[in-house]
Structure I
Amino acid sequence: MELNPYPRLAGLAKAFADKVNHRGGRDVHCEVYGGVFTVFFTDKAKLRSLQDVMTCDTERFAAYFQHIARRGFYLSPSQFELEFISAAHSAAEVEAAAEAAVEFLAAQ
C-alpha cells in the first residue's frame, strides 16, 4: 500500500489531460488539478470563470459521456462535475480511458 498516493494520482490525471489536450483538437480542453480533471468542449485554452464554463458545448459533452460509458468508463454525467482518479485506478486503466476520449474526439 502506498503511503502517499497523491503524487501518483496527480500524475495519472495529468497524463489523461495531456493526451486529450494534445490529441483532442482546438475545441476541447481538459482542465486538471491534482488527481481531478474535467473535459470541457470549448475553444478557450483556459476557463477562468463560471461565464467561461457556461459557453461550453454541453450537448457535445453528453455525446462524449455516452461514448465513454459504452467503452466501460463511468464518468460524471455533467460537464460541471469533476472526474476523480483514485488509488484503485491503474496507469493502464487511465490510459485506456484517455484513448477512448481521443477516439471520440477523432470521430467528431
Structure II
Amino acid sequence: MPTGDGTLQISVNGAIKSTQGIQQGNVNIDLGNYVSAGSNIVKVKISDIYGNARTINFNITVVALSISSTFDTTTAYDSAISFPYTPVGGNNLSKTVYFILDDHQIGTQ
C-alpha cells in the first residue's frame, strides 16, 4: 500500500548522523561518511507521513587499510621500477593490491 514519501534517519553508535526526506521506492545510501574505523552500530529508521516506522539495525566493522613503502620518489627512473611496499591494517584479512597506471591495471599481487 503506497504511503508516499518519508523520512530516513541514520544513527551511528547512538548519535544521529543524518535525517533526510526520501521518495517512496528503493533508496540507496552510502554510510561511508558516517562510520569510522572499528565497530559501528548503525540504525536506519524509515518513517512515512502516517507515522508508520521501521528501524533496521546493522553491526558494521570498518577496517582502515593503507600501504607503507620505502619507494624513493626523488629518484629518476629510466627502466623497470621496483616498488617495495607493505599492506598495513586488517591483520587477519586477505589482501590483494592492484597496480593501476593511466587507468590501466598493470599488475596485481
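Read-outs: derived from the displayed coordinates by stated rules, not from any lab. Values in this document were obtained by computation on a predicted structure and should not be read as measured data. Cβ atoms are built from the backbone, for glycine too; each structure is taken alone.
Any idea which of I, II comes out highest on Rg/Rh (Cα atoms, Kirkwood Rh)? Can you show the working numbers first?
Numbers: I: 0.95; II: 1.20.
Top value of Rg/Rh (Cα atoms, Kirkwood Rh), among I, II, belongs to structure II.
Work out which structure the value 5.0 belongs to, where distance in nm of label points 7 Å out along Cα→Cβ at positions 4 and 92 was derived from one of I, II.
Traced to structure II.
Given a computed value of 19 for relative contact order in percent (Cα under 8 Å, 6 or more apart), which structure among I, II does it belong to? It would help to have the intermediate numbers written out before the result.
Details: I: 29; II: 19.
Of the structures listed, the value fits II.
So if we calculate FRET efficiency 1/(1 + (r/R0)^6) of positions 60 and 76 (r between Cβ atoms, R0 = 41 Å, to 0.05) for every structure here (I, II), which label has the highest result?
Greatest value across I, II: structure I.
With FRET efficiency 1/(1 + (r/R0)^6) of positions 52 and 84 (r between Cβ atoms, R0 = 30 Å, to 0.05) as the yardstick, tell me which of I, II scores highest.
Numbers: I: 0.85; II: 0.00.
Of structures I, II, the maximum of FRET efficiency 1/(1 + (r/R0)^6) of positions 52 and 84 (r between Cβ atoms, R0 = 30 Å, to 0.05) occurs in I.
To which of I, II does the computed value 107 (volume of the Cα convex hull per residue in Å³, for residues 44-99 alone) belong?
Clearly, the read-out refers to I.
Where does the value 0 come from, among I, II, when helix-only ellipticity at 222 nm (-39500 (n - 2.57) for each DSSP H run of 4 or more, over all residues; to 500) is the thing being computed?
Derived from II, not from the others.
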